[in-house]
1. From which structure (P, Q) was helix-only ellipticity at 222 nm (-39500 (n - 2.57) for each DSSP H run of 4 or more, over all residues; to 500) calculated, if the value obtained is -9500?
2. Compute distance in nm of label points 7 Å out along Cα→Cβ at positions 93 and 317 for each of P, Q and report the one that scores greatest.
3. Between structures P, Q, where is mean count of other Cβ atoms within 10 Å over residues 53-60 highest?
4. For which of the structures P, Q does the calculation of log10 I(q)/I(0) by the Debye sum over Cα atoms at q = 0.13, 0.16, 0.17, 0.23 Å⁻¹, for residues 149-260 alone return -0.69, -0.87, -0.91, -1.21?
5. Work out which structure the value 0.50 belongs to, where FRET efficiency 1/(1 + (r/R0)^6) of positions 141 and 285 (r between Cβ atoms, R0 = 41 Å, to 0.05) was derived from one of P, Q.
6. Determine which structure produced the value 18 for relative contact order in percent (Cα under 8 Å, 6 or more apart), calculated from the coordinates; the candidates are P, Q.
7. Can you say which of P, Q returns 46, 28, 17 when semi-axes √(5λ) of the Cα gyration tensor in Å is computed?
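Just so you know, all these numbers are worked out from the coordinates, no wet-lab data involved. Fair warning: this is a prediction, and the values are worked out from it, not measured in the lab. Cβ atoms are built from the backbone, for glycine too; each structure is taken alone.
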Structure P
């Protein structure tokens, strides 16, 4: 077991609330702030892992004590400012005592439940059971989801799926992007060729990338000049290379690298099927001022029509009119402005407010500003 300890913020005049019970004046014998432990299955640079760290750091900034625990070393691609414990999650005794323990993937639900924490939650960024790749282990996924743990869901479409299948309580907390990190670059009005970005692993069926690349091929045959830029946590797949549509490929980019990737684009196309939990690259691209085209699936109903171009998943021929629309600089400028406005309302503070409301609803302790601190 390895520990990475970094200094946490000192008490800033806050008090603890749990249901109707609040602590006394923090200048006297107030209890320590609630301890929240997040369990992460990996520290590879997935968008979902970045979101977990953002939630954890946001709670730390609100006065909680927060610890991260996972089997991988602390990420070198994310500026983690939290205590981090590297250890197998199924190893007894490695998860520290906590007021709140949060699992963030199906394989972390049982360790969270068995951690002994007073309150346990599951941050659900997508239901793994609908993915074809997980079919062989679906009984194990079902067993984890059947544990009596409330779910914190990032998209409204997940709630009926989980409540009907497992009868669990769900709290919608939404999705967020850090617009202080993902910032816009310059708009390229003359975009010839059109630099189109695609993010995600080629081999994951739900991402729909093979079909999207076929659609790009049709667009090229229709006379549209494209330059396809790909970013993936996985290396270039041989099957993708054989298609011959990818002009530039970026592997395993850190956060700064992803920002640079987006800012170099004229548009982002996101081609996931309905199994998608949310699709964080859409928000990240919007925050970087990149026009976004995405599939007509349930997670994306939160985006206004003015901010996106929509197309049906799995239909390469439907990609051609999308590319034609993105060739228009006036349309791209309009999408850019609407996307930036959309990204600005998807804040981490709004998500944390809903997260703390879920804590409160389940009787877990939360930190609230004291009147003496405000004075």
Structure Q
């Protein structure tokens, strides 16, 4: 999965306050006399110095800056590796470290975003150190005859580590998707060429973070760049199946006929003449539940104007699905085929959540849009 911009040192979180400024008070133990500490703002693809301060004799320093939203900053002291912070309006952050272990032994308080950045960066450093150790051990074993078994064990350990870490980063994103720290998690790399989130199915997490942060921080340069990056990745991954569906739209969309919560068969074709949001999901999918929150807002806004939501539950027990279906204000049907979903294959759906927007003429006009884009597209389609 090709990735584009996003240079950020290493990590962030969301915080709210009425004051459009933050303060950062710090202490550097064993600092050299007359040391100067620099504060940089991390922008998209670059950084700029925003302030500097002399470290006092007792090691203390202080910054106070205006900001209207959480932003990434970097503390730089002499030749030490920099420390990334996520500072938000109203925060009174406290930072402490030692000049000899500036970036690896610091503590931060009063800034939840910076704490998430620290958690993520420290954990990532641990994983990279473990991988480096494995690589070095593997190189040694290659020079020794008869070590194939040990080399195979290292291969297995590497796969286990990266698989586990992949799940760990996904968990971090889902637990902190309202924080800009989640952007950092999306772009973690093992090396210059390999990302932690590198599979096509990982695009759903870019969508979750992009959609959510666009609501809270629509003017953030990092969020705007993330949206652009996600769009480019989705364009590259454009489904041949969708292209086929759109090319043959005059013949009509493939019909879906499945039972609703009452056991009555509901045909997708019964919605012809209205704007249809066709959604594939299930209740065990956290990203699906988040997307459903957006659908609730859209249905409240456009349901009486001609929007129909036809939602297909995939691969879960009927009892579990019924609990959610009973609460859904839209058409909810289930395909409980234990041998795989016929309709997912028919619509070339490779992951959930996946959605299609279909106009009044039965033509697919969009797939997997962000909340903002979907809102605009529905409004436009309803006018035609």
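1. Source structure: P.
2. Looking at the calculated values, the largest one is P.
3. Sorting by mean count of other Cβ atoms within 10 Å over residues 53-60 in descending order puts P first.
4. Only one of P, Q returns -0.69, -0.87, -0.91, -1.21 for log10 I(q)/I(0) by the Debye sum over Cα atoms at q = 0.13, 0.16, 0.17, 0.23 Å⁻¹, for residues 149-260 alone, namely Q.
5. Computed on structure Q.
6. Label of the source structure: P.
7. The structure behind it is Q.
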